[in-house]
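The data blocks that follow each hold one structure.
FYI, it's all coordinate maths here, none of it is from the lab. On a predicted model such as this, the values are computed, not experimentally measured, just so you know.
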Structure 1
Amino acid sequence: MPAGSGPQVAVINAVSVGTAETAVGVIPASNWSNPLGNLVESYGTFTPPASGGSLVLKIRQGNGTAGTQVGPTVTLPVTASTVMQGSVAAVDATAFGLAQQQGQYTVTAQFAAASGGTITGLITLETIAPVQ
């Protein structure tokens with residue numbers, strides 16, 4: 001993707017979230033080369049079980065939960081049986097974010113409760129370019 005192009009989008013479609021960190025959305029393999037890095041964003045709706053807790057969202061380089069984390073860990077309070085919305089975003093200006101062939105980003109989620117819920121939403125990737 002040339003600088004300033006995108007977004008590349010992937011759907012998070014009712015993925016079950018439990019106490020272990022789980023990959024809930026993955027950007028399709030993409031090529032990019034740009035001097036300013038990438039903007040990765042994800043937002044969605046979480047439907048919890050009958051117990052409250054906290055929902056933890058992260059963005060990782062690559063496909064899966066083992067990649068390097070990019071940006072903040074977002075921890076959101078969840079009220080039992082109450083549907084909520086959350087988001088996480090990061091700018092990746094590391095070597096990975098500057099140039100990749102078939103690169104991917106993964107959004108992960110973890111619910112700190114005995115039983116999980118489901119998350120539905122989007123993950124987007126945009127290359128950063130100066131405003132002209």
Structure 2
Amino acid sequence: MTSQYSCKNNVVFTEHFKERLKQREINLDLSTVNINEIIKMPYYKDTGCYKFLDHKRQVIFYIRHSNNTFKIETIIKTNPIQMLKNMCDAHRMLCEQKYHKKNKCKYCKLWNFNNICRDNLFGECTRYDNCKFNHIKMP
């Protein structure tokens with residue numbers, strides 16, 4: 001059984017999580033990790049873990065929830081393009097699970113990775129209204 005480290009507001013950091021922080025050189029003050037803020041982030045579920053996307057820190061938290069406790073299993077560091085791809089996946093999954101059942105489509109076209117302006121993502125698009133790609137704001 002792995003060691004676990006407790007945190008405020010029903011969060012547990014696993015030993016694996018803490019090892020990955022060091023290994024991946026992610027500078028994160030654990031006292032600033034607030035589960036109430038994390039669960040507001042876009043996410044998708046994969047193999048039993050919820051993957052919460054923190055675009056400001058460019059990290060993805062892998063979290064399991066059981067018995068009223070959130071367990072942060074691991075964390076990965078991304079770059080802006082990887083984060084955008086993950087955001088697109090999260091929005092597509094949300095749309096499929098929530099809106100497609102009602103014969104609606106809210107996010108699929110807007111959050112299609114191939115239709116998003118990468119220049120705008122980096123604040124460098126000079127085409128403005130003439131740009132043929134979607135200008136999105138990261139949530």
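For which of the structures 1, 2 does the calculation of volume of the Cα convex hull per residue in Å³ return 131? Value 131 for volume of the Cα convex hull per residue in Å³ corresponds to 2 out of 1, 2. Between structures 1, 2, the greatest calculated value of relative contact order in percent (Cα under 8 Å, 6 or more apart) is seen in 1. Can you say which of 1, 2 returns -6000 when helix-only ellipticity at 222 nm (-39500 (n - 2.57) for each DSSP H run of 4 or more, over all residues; to 500) is computed? That value comes from structure 2.
Taking percent of Cα pairs over 19 Å apart, for residues 13-68 alone as the criterion, the largest value within structures 1, 2 is that of 1.
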